[in-house]
Each structure stands twice: as C-alpha cells, then as structure tokens.
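Structures for review follow.
Where a number appears in this text, it was derived from the coordinates with a stated rule and is not lab data. Computed from a prediction, not measured in an experiment: that's the story for all the values here. Cβ atoms are built from the backbone, for glycine too; each structure is taken alone.
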Structure I
Amino acid sequence: MSTAPLILASSSRHRRALLARLGLEFSCQSPAIDETPQGGESPATLAERLAAAKAARIASAAPGALIIGSDQVATLDDQALGKPGDAARARAQLAACAGREVVFHTAVCVRHPGGLIDTHRDVTTVVFRPLSAAEIARYVEIDHPLDSAGAFRCETLGISLFERIDNTDPTALIGLPLIWLSGALRRAGLAVP
C-alpha cells in the first residue's frame with residue numbers, strides 16, 4: 001500500500017467532486033500554469049501537455065506525493081472551444097454547437113514519487129440536438145455555464161441539450177475519467193475501492 005500523499009493538481013470543483021467519489025484522502029493545489037496553446041498544437045496534444053504540466057508543477061514542490069493532473073479541450077470542427085466567460089459568448093458557442101458533434105479530449109497524468117508517469121486521454125463525442133435561440137438563452141440563464149468548456153454542464157441541466165454522448169467513461173466529460181484513474185491509482189498502490 002502506498003503511503004504517499006495524494007494531490008489533485010487542480011482548483012476545479014468538478015474534478016475535486018469526482019475524485020472524492022473514490023473515497024480517498026487527498027488535497028488540492030492549483031498549479032497556475034500558462035494554458036496558451038503552442039503553434040500548430042492539436043487539441044488532443046494540448047490537453048495532454050497541460051495535464052502533464054499541471055502534475056509537474058505540483059511535483060516540483062511535493063516530490064514525495066502521488067499527483068494527478070488533468071485537462072480538457074473541447075473541439076468543434078477541430079477548433080478548440082474555450083470557456084465562454086460571459087453569457088453572450090456562451091449563447092454563441094451553444095448556437096454553433098446546435099445539431100452538431102463536439103469532441104472532448106480529457107487527459108490525465110499521474111506522477112508517482114520517484115518520477116514514474118502514467119498518462120491517459122479519453123475522447124468523448126457529444127451530439128447536440130437542434131436548439132432554438134430561446135432554449136439556449138433559457139439554459140444559459142439557469143445553469144450559468146460560463147466556466148465550462150463548450151458552454152454546458154452535463155452533470156446538471158446541460159444534459160437536456162444532447163441527442164447522445166459517445167464515450168467509454170461518463171466521468172471523462174465532467175473532467176476526470178474515473179474508470180482509468182481508478183486503475184492507475186490501484187497500480188500506484190492505493191486501495192480503490
């Protein structure tokens with residue numbers, strides 16, 4: 001059994017809530033990294049690089065810890081959709097997504113004490129149903145998805161915007177693929193469950 005402290009390299013309340021579902025003791029630390037894409041970087045590569053950078057940032061201050069870094073990039077037509085930040089941008093993002101497929105790349109990096117690194121990327125495709133301007137406005141007003149990539153929260157009312165979700169791990173869309181992560185943490189010596 002591992003006795004290394006477990007740290008989630010994130011300030012995301014959604015990732016914190018997901019990791020808490022595993023019943024493990026852990027702390028959260030914000031990695032404060034530059035998330036600017038590099039020239040020519042694909043959305044999948046960006047998610048993987050940022051997950052690794054978050055874990056590395058925290059590992060530099062806590063080398064004896066088991067650290068989880070994660071990042072997610074949403075894409076429409078292979079173009080990254082950021083967090084909208086305000087209601088007008090959220091409505092515009094959702095209007096662009098209506099009746100179309102949005103792909104989410106959710107990357108995870110687990111850094112072990114001693115430097116071993118375990119990584120994974122989950123791909124989720126969300127198929128939006130056709131949406132009217134009134135439905136979009138009502139959704140944004142009720143759910144306030146301003147800090148969510150793709151301008152929705154599937155764990156709340158955002159689920160009503162979809163025709164279907166295609167993936168192998170439903171928690172990946174929220175930001176932390178727990179099926180893969182559970183296995184990675186067991187490989188690291190933690191008892192899950």
Structure II
Amino acid sequence: MDDRLVRRLRFLVEVDRIKQVVRHNPLADGSRGENDAEHMWHAALAVVVLADYAAEPVDMARVLTMVLVHDLVEIDAGDVLVYDTEGRAGRQAAEAQAAERIFGLLPDDQAGHLRAAWEEFEARHTPEARFAAAVDRLLPVLLNHAAGGGAWVDHGVTHRAAREANAHVADGSPALGAAIEALLADAVAGGMLRPDRADE
C-alpha cells in the first residue's frame with residue numbers, strides 16, 4: 001500500500017474510538033447514554049432533513065463535513081456537559097491539542113482540510129458553521145426532552161441555563177431556535193427542567 005492510503009486507514013481505525021465516548025444526554029428512549037459516533041451520524045442526517053431551515057443558503061458538503069468531524073477531538077478530550085462551566089475551563093487548549101494529533105494522522109492536505117472544518121465549526125463565523133452548530137445543539141435538547149429530562153434532571157439544569165446554552169441556535173436557524181424555546185418551555189411545564197427563580 002502507498003503511504004497516503006496507509007495514513008488514511010490508520011486515521012479511520014483511530015477514529016473508531018469515538019464510538020466509545022459516551023455523551024451526557026441519553027438516547028430518546030432513555031435506555032442509555034448516546035455515544036459520539038451516534039451523535040455525529042444523527043447530526044449528519046438532521047442536516048439533510050432540516051437543510052431548508054438554515055438561516056442562509058449553505059454549502060451542504062461543508063456542513064456535513066463539519067458535523068462528521070466536530071466531536072472527533074473528544075477521543076482525547078472527552079465529553080463535557082455543556083452546563084458544566086468548571087469542566088469546560090481549559091477546554092479549548094485540550095481540544096486543539098487533540099485536533100493536532102487526530103487530524104495529523106492523515107496526509108497533510110486532508111489533515112488541513114478536516115482541521116479547517118473543525119475550526120470553522122468552533123468559530124461559527126460562517127453560515128455553514130452556524131447551521132451546523134444549530135443542529136448540533138438541537139439534538140441533545142430533542143433527546144433529553146424525549147427521554148423525560150435525561151441530563152437535565154440528572155444535573156438539576158434550570159430553564160435559564162438551558163436557554164443560555166442554546167441561545168446561538170437561532171443564529172443558524174431561527175426556526176430551530178424557536179423549536180428549542182418551545183421544547184424547553186414544555187420541559188419546564190413537565191418537570192424536566194427546573195424553573196427559574198427570581199434570584200437566579
């Protein structure tokens with residue numbers, strides 16, 4: 001085998017480890033935690049299904065690339081609950097180091113392409129990245145809601161915290177932002193999210 005093929009195959013074997021990274025949100029039936037590979041597949045399918053709700057016209061190939069690689073850094077950095085402010089401290093450096101190692105397994109041109117897609121997703125400066133980020137945040141809300149609260153109940157998440165963590169969704173898709181607002185309001189009414197107190 002030529003060296004470029006060997007490097008690509010090594011990368012594909014390495015990223016198989018993403019199937020072992022368990023996320024904080026559950027599957028819709030609440031039976032177990034979702035893993036990162038399942039989440040990225042679900043996000044890719046959601047991008048295709050929800051493409052017409054993007055706030056601006058988007059290059060679908062770029063959006064799909066972003067959602068298929070955006071959590072690969074969690075092979076090294078692990079998954080941290082979006083509501084865990086302490087756990088997220090120092091996260092950027094850990095994820096950048098992971099990106100260097102994981103994408104660096106590929107030939108330089110492909111490594112640069114996928115690393116750039118990951119960085120674009122993180123920065124959210126393009127319509128594609130904003131839509132990818134919107135879909136990425138929609139799915140945990142949808143799954144926690146479907147599972148009767150999931151991570152929200154486990155971690156005592158408040159309505160305000162959930163709204164703040166998902167506020168950027170409307171930048172990529174006003175319709176998905178509104179859907180999240182409705183799901184969160186229903187979650188409060190159903191006891192899945194703690195209501196906000198006046199002093200919070």
Original post:
In terms of FRET efficiency 1/(1 + (r/R0)^6) of positions 17 and 177 (r between Cβ atoms, R0 = 25 Å, to 0.05), which of structures I, II is highest?
Top reply: I
Original post:
With distance in nm of label points 7 Å out along Cα→Cβ at positions 49 and 169 computed per structure, which member of I, II shows the largest figure?
Top reply: I
Original post:
With log10 I(q)/I(0) by the Debye sum over Cα atoms at q = 0.08, 0.19 Å⁻¹ derived from the coordinates and found to be -0.26, -1.26, which of I, II does the value describe?
Top reply: I
Original post:
1.15 is what came out when Cα Rg over 2.2 N^0.38 Å, for residues 41-128 alone was calculated for one structure; which of I, II is it?
Top reply: II
Original post:
helix-only ellipticity at 222 nm (-39500 (n - 2.57) for each DSSP H run of 4 or more, over all residues; to 500) was computed and gave -9500; which structure, I, II, did it come from?
Top reply: I
Original post:
I, II: which one has mean count of other Cβ atoms within 10 Å over residues 105-112, as calculated, at 14.8?
Top reply: II
